[in-house]
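The following blocks contain the structures, represented as structure tokens.
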Structure I
């Protein structure tokens with residue numbers, strides 16, 4: 001079972017797995033958001049765990065982490081590396097055999113998860129770590145960043161599942177939703193607070 005590590009020493013790096021879009025065709029505001037989050041992670045000694053790509057939000061995210069002196073670790077399959085034309089040059093990227101290995105390595109390496117706007121792959125990654133948390137395979141925080149209302153429909157869908165009892169309403173506590181980088185920073189600081 002993977003457990004959230006509560007850090008007594010702020011100098012110890014937390015590891016945040018970020019799931020996000022790999023499309024270069026998205027709203028430029030999302031690319032700027034990714035860069036801002038990369039800066040926040042680096043300045044708060046939070047190691048980025050991500051999909052290892054250089055396109056979409058992954059590129060600005062890993063670039064900013066490196067630019068501001070942080071650490072980024074990526075996992076990508078050989079197939080995706082070839083299909084997408086390479087990997088991030090701003091991270092320690094490990095090439096793995098399958099998508100299942102990639103997702104497992106990312107999840108296993110992380111202390112918490114951040115779901116940025118993205119497509120079907122991001123949804124797949126979110127629902128996987130969410131259902132793993134539902135059945136107590138891990139107890140790590142999951143944050144949905146609903147920037148620019150990107151995840152409004154996802155949140156409505158999840159609420160509908162709870163309302164119709166397809167999921168236990170008690171599971172609403174298994175994730176948090178933020179809309180700004182200020183809210184995100186506050187939440188990350190709360191997660192790494194000393195054990196009471």
Structure II
């Protein structure tokens with residue numbers, strides 16, 4: 001992992017811990033922990049925080065040198081797949097790092113936080129990440145080509161996972177067909193070996 005991304009992860013983990021905000025890394029860095037490492041230039045978190053505390057998080061991030069777009073300061077919250085998030089950014093040495101922080105307001109993201117696991121995402125960098133099952137569900141929600149590859153890598157590296165759990169949440173989130181497609185592809189490739 002590039003030093004600038006490593007620093008951003010450390011900064012935000014410390015920020016969350018210092019404010020007693022439960023967090024978990026998701027996205028590509030969680031895929032590094034549960035699957036096959038690949039280069040990343042951004043980091044995605046989910047945190048348990050009431051929106052009334054967002055200005056406190058924004059202030060702390062700015063004190064660490066991170067950019068908080070004015071629209072988020074004014075109350076804007078974006079969403080992907082129905083999951084609300086805010087963005088931060090920073091330029092560290094020669095790299096720009098984007099940080100997306102998803103707010104664990106839904107029952108699903110609250111469950112994700114309750115199931116988080118401690119894992120190594122880089123040498124000497126141990127943090128809380130989403131479970132492999134939750135990573136697969138979240139990747140099924142995004143369903144980009146890179147996400148499909150990550151799902152196959154996680155399934156390959158992790159072995160047997162709780163498919164009933166994944167199907168339950170994928171159905172609730174409206175992405176069961178995406179998940180089933182990934183599981184079928186994995187099963188067919190395993191059978192062919």
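Quick note: the coordinates plus some simple rules give every number you see, no bench work behind them. In this text the structure is predicted, and so the values were computed from the model without any measurement. Cβ atoms are built from the backbone, for glycine too; each structure is taken alone.
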Legend entry - Ranking I, II by distance in nm of label points 7 Å out along Cα→Cβ at positions 18 and 146, the structure that comes out highest: II
Inset, instruction - State the single structure among I, II that was used to calculate mean count of other Cβ atoms within 10 Å over residues 58-65, giving 25.4. - result: I
Inset, instruction - Could you tell me which structure in I, II was used to calculate semi-axes √(5λ) of the Cα gyration tensor in Å as 29, 19, 14? - result: II
Inset, instruction - Kindly point out which one of I, II the value 1.02 was derived from, the read-out being Cα Rg over 2.2 N^0.38 Å, for residues 26-137 alone. - result: I
Legend entry - Structure responsible for -15000, with helix-only ellipticity at 222 nm (-39500 (n - 2.57) for each DSSP H run of 4 or more, over all residues; to 500) calculated and labels I, II on offer: II
